[in-house]
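K.L.:
Heads up, there are several structures right after this.
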Structure P
Amino acid sequence: MTAVNDDSFTNWKNREEIAESMIPIIGKLHREQDVTVLLHSRSLVNKSVVSILKTHRFARQIAGAELSVTETMPFLQALTTLDLGPSQIDLGMLAETYKKDDRGLSVEEFTAEAVAGATGDNKIERREPRDVVLYGFGRIGRLVARLLIEKAGGLRLRAIVVRGGGDQDIVKRASLLRRDSIHGQFQGTITVDEANSKIIANGNEIKVIYSDDPTSVDYTAYGINNAILIDNTGKWRDREGLSKHLRPGIDKVVLTAPGKGDVPNVVHGVNHDMIKPDEQILSCASCTTNAIVPPLKAMADEYGVLRGHVETIHSFTNDQNLLDNYHSSDRRGRSAPLNMVITETGAASAVAKALPDLDATITGSSIRVPVPDVSIAILSLQLGRETTRAEVLDYLRDVSLTSPLKRQIDFTTAPDAVSSDFIGSRHASIVDAGPTKVEGDNAILYLWYDNEFGYSCQVIRVVQHVSGVEYPTYPAPAV
């Protein structure tokens, strides 16, 4: 029998106690001041004791040393003494930058200085939540719904529009929201009011509207005004088709698929700040575009990119068949869980829309494989200058921790990582350090991405931005 190390056990119990005491502080800041507490871009809101400890341990993978709750707790306590406005505050960044500061400031003084943009005259006042409507309630629609309910302070899910179903339609849809075979149980409570066609999730009343035609709905009849409609169906992808959603009560339309024609394709973190204030129709591009564009931009900014090719090994999706059957596509009709299927991807061509200043040819292809979620993009680049593997990895690690792209790019050094480890990742892509290859001016990056949940998080970020409820992060990321 292995002996228990009393010191390790005592240390664990001590950290467990500290993490437990952090929960009410984090909750109160979020509930009363609309402050989201992060740790290296990972939200600590509504997290369990073990989740908080595991998030701190994550720092070992990318920063080289575990960040302890004993180090971050003083900064969290310092935040409670400040009159904060809506913001996101990263305890990991506070702790790491404090270690490097040699001015002899106290934790309280340093924290007040680092988050000064969220206090006093600089403070953003809390805004009324923006109404959101979901048009379509499939894989992405339900995950976006979960995120909207989680972020009820800034965005308010008011309605879901679906085609009429059979008996107990709303009960079945609520059940699909409540339980998910990949992403697990909904974190909260869900009840159904069949008489009034409503789903109540964590106290949020969500009207279920049945319609086959977007032009037939008057949203103001349901008390919905100035709303953002998220189209998850992909049925309409050009401006003419998506304009059908601009009905009474709807101000903007966001498509969760690549847009066609002059519809702007937006990758949050890369070109979201180029959205014109009066733009009413935009697209969040594809999951793969969101996965490759942020690291491509990071590499182009530092090394220059002359040309590239992306090969995506993509999980199968709902547009494929379970068993061989007719399909309009040449190969997607073959059984998805039984085959690897070569197919096309528009992600490479979409790069030009998101990175118009990138003067490089990017080609791409895709293979669908028999896993239900999480994909990997292999990005092969010819760089503008020679470099080394160590330099590239150090750079991308730093990008994931301190740059404006830290919410889009994650980084892992785990030698045994496999696709299922990244289910639920909120980043657009995760750089896997292990298989990264660099020789001279050639680099090959392996980028994992949860093509369902990570993409849904990117959609929410775009919606927050166009809604005016995307609050600044402190300490400010390095530019």
Structure Q
Amino acid sequence: MKIIKNYLYNVFYQVFVLLVPLITMPYIARVLGPTGVGINSFTNSNTQYFILIGSIGVSLYGNRQIAYYRDDKAKTSQIFWEVFLMRMITILVALAAFFIFLGFEKSYHEAYLMQAILIVAAAFDISWFFMGFENFKVTVLRNIIVKLISLACIFIFVRDKGDLTLYIAVLSISQLIGNITLFPYLKRYINLPNWRELKIWRHFKPSLVLFVPQIATQVYLILNKTMVGKMVSVEAAGFYDNSDKIVKMVLAIVTATGTVMLPRVANTFAKGDHEQVKKYLYLSFDFVSAVSIPMMFGIAAIAPKFATMFFGKAFDAVGPLMMIESLVILFIAWSNVLGVQYLLPTGHNKEFTISVTVGAVVNIILNIPLIMLLGTSGAMIATVVSEFSVMSYQIYIVREELDLSKMMSETWKYLLSGMMMFIVILTMNLKLRFSMIQLVIQVLVGMIVYCGLLWITKPKILEYIKKRG
């Protein structure tokens, strides 16, 4: 099946993306130290606001529109050029706004200038087009090559704390080059448009509809780092960022299903096959539950000693943050299925927007008092509660359209198996001397315990895997 093939491409890439930071993050943490890591995190989070504004929801909108009309080459070509040129203009406006901001910013100018390259890179990001065609091979291979080159550059050129600007430049320039390398593949799918009939701004309003939820989402993805950096310290922002990177790397394996399923569900929905849309959803929800629950418990179990071993003693504060943040793995996994794989491709834009807005409002309300009381841990708690709010609202919204009891019937089996795995790994983590070998052993033991209990409880996903195997 094409879905499985695309998912495997995405999982392979996400595992690769997971392995690269496992190599670079300990090195960068020790070379740049908490201050350098914190400055990178702080300046990057502020730059992401301008990338977000300039992108105006094109990643989701463009993906969905291409999926709707990909069987018509002329219409696909027209849509691509209109959306691409519109985004190019909005990115240029965002870049101008960034330099105005930089005129008022007193600190970290060199770091900000290197981060600005990411804004330029966003203008040339056309991965949304290939995702609409469900061609994930092109983007995956491109990203792997770019990551390997940037990995080599980091170890060759970044040697001490004075190389922070160079480190940011390597990351930014590699992103720009990677995006540009996708353009030669376009000729297989599209032609030049009818320039006289280009209607660039007809896409602006529908893009904004999907832009609003992206703004809301970024509030509790980026704003927390900014607020921790301002209210606590840039070092604390670095602790928050390192915890977030580890958890989000693991989570990316799960949310790869959303990247794959959005264009497929959108195309199926456009053809009027609503029952098949629901079948896709039930299977996807069961699958992400089976994968995200052990990841959530596994991260929480290894967290107490993992941060010190992985990042160094200066980053021991990351461990408790990872334990708190591990909860979002399940919440985001479920909201990814309900929101990205169902609400968006089936045209429930308003409901999706409200759900992430609820999360943003909850985050804003909780952030300031919790950071004042608990510091970085408070920001992490606010993040967890925000993601729980998004997931809960989405479940409430779909309760009448979907059979929730059918969708969640197997969840207790994954939770029971995950909790037992958590107890075993946490005991090992606290009792034994932690090392990389111990980490591998704990992961293997956890997999054996979890899979063994699934074999006993026999969830339906096992039957599906056997049939497909």
Structure R
Amino acid sequence: MLFNSFEFLVLLAITLVLYYVPVPARLARVWQVGVLLSASSIFYGWEDPRLLILLGVSCVFNAISVERILSAKREERAVAAKRWLVWAIVLNLSFLAFFKYAGILLGTIPGVHSSAVAWVRSIPLPIGISFYTFHAISLLVDVHRGNVSQETQRRLGRSGAGRAASLGDLSLYIVFFPQLVAGPIVKAHDFVDQIREKLWSNIDWTLVRRYLVTGYFLKIFVADNLAEQTVLLTVEGSLRTSGPISLMAMLYGYGLQIFADFAGYSLIAIGLGLMFGYRLPENFRFPYLSLSITEFWRRWHLSLSSWLREYLYIPLGGNRKGSGRTYFNLFLVMFLGGLWHGAEWKFALWGTLHGGLLAFERLVFRSRAGSLASTGPWRWLRDGFRWAYAFHAVMFLWLTFLMPDMAHIRLFFEMMGSGGWSVKGQPVFALLAYGGMAVLYHLWGWLQEHRPYWVKQAGNPWAEGIVHAVMLFLVITNPGAPRGFIYFQF
């Protein structure tokens, strides 16, 4: 079910009414958790109810594992608790590997018949499995580390009659529908402590409106309209008949499209979470303002970057074991992060190249940090050069996301050097008319970071209301063709 579908709006309205129905205080939390679990099940299983089987197995298995980890810790059996943690993580990753990576792994084994590989690859990928697997791992690790409150540990570790409530709370963290299929990835210690009775009077409707209107505008008006032109990059005939200007317009358009699509989803998810009393983490911080790839990953998909840093990079040793180990950790984390995005080697290549650029910047940029003055015209020159480098590096690497195979990427660069300068008007118009809105969004972000006084002066509620009204008008009068969110495939 899509956030921009009529069915979802009906589900949301019914869920809100039931969620805030007055019930006795002692039953309020259990009632609200039950309502959200029911809504999440309908949301996730709407297109294919069979998907609920694997999701349900994941919830029950991880609930049992959490109970056993907490039980072993209470009995001071550290080895047993760690054994449960390790095996639970292994089984979670095994589910993910089978459904997402079995095809690509079988294809690398000599002697495996192509028909077997084709059959495995034909198995449908459960939507959002990468996201809820990461949630499950975060839950297991945070409980083992003791990163959730003592009250939450008591609640989650119930056995006997209290097991149903414990299962409900744990399942809600994994399946909460606003972030179930495409994030933001929420760490357990940032969510489970929020599970308590919620009140209608505590909803900040101004903040909800800000997130929802901006999110729907970025998705429906910006991303969906850009997609009608950027899809031409995947068509060989279009590649061969487009000049460099048109190709770059479509590439820039795709870079702005994937931002608007995913950032739009994240903003909608955060706004929906606030409606039910849950604060989800920010996922984007104006990433195309970045002056380096390092900064880009501090602004893009923040929840994934934070998850990889806390649960993979730091346990591997981070930057604490020498330069060589640091570079290896960067490569490994980015390689796995790339592969997380899709079961194709092009995604691993995308992650590896990002890891190479991160290592390059760590080696070069830091050693020359003081080579230019930090103020005056030299600073603007330096920042302009670094922005152009980071922006175009990110743009060209997006080709691995969009193109169906490496042959299309190679053809793109061949046509870029062909010398033909014919210009197609539609890609350029789409870039200016729709991509320009994403550029304005980043300009607003630049003002927030560098001219906060101007933003404060312009922050009149009436002005914000007018802007939101214009955005809603454009969403209603000029939506793009309805499309699923890009990150649903991951």
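Quick note: the coordinates plus some simple rules give every number you see, no bench work behind them. Note that the structure is a prediction, hence the values are computed from the model and not measured. Cβ atoms are built from the backbone, for glycine too; each structure is taken alone.
K.L.:
Have a look at P, Q, R and say which one yields 59 for percent of Cα pairs over 15 Å apart, for residues 44-131 alone, as calculated.
P.N.:
Of the structures listed, the value fits Q.
K.L.:
Which one of P, Q, R has helix-only ellipticity at 222 nm (-39500 (n - 2.57) for each DSSP H run of 4 or more, over all residues; to 500), as calculated from the coordinates, equal to -20500? It would help to have the intermediate numbers written out before the result.
P.N.:
Numbers: P: -10000; Q: -28500; R: -20500.
Label of the source structure: R.
K.L.:
The value 5.4 for distance in nm of label points 7 Å out along Cα→Cβ at positions 52 and 364 was derived from one model only; which of P, Q, R is it?
P.N.:
R
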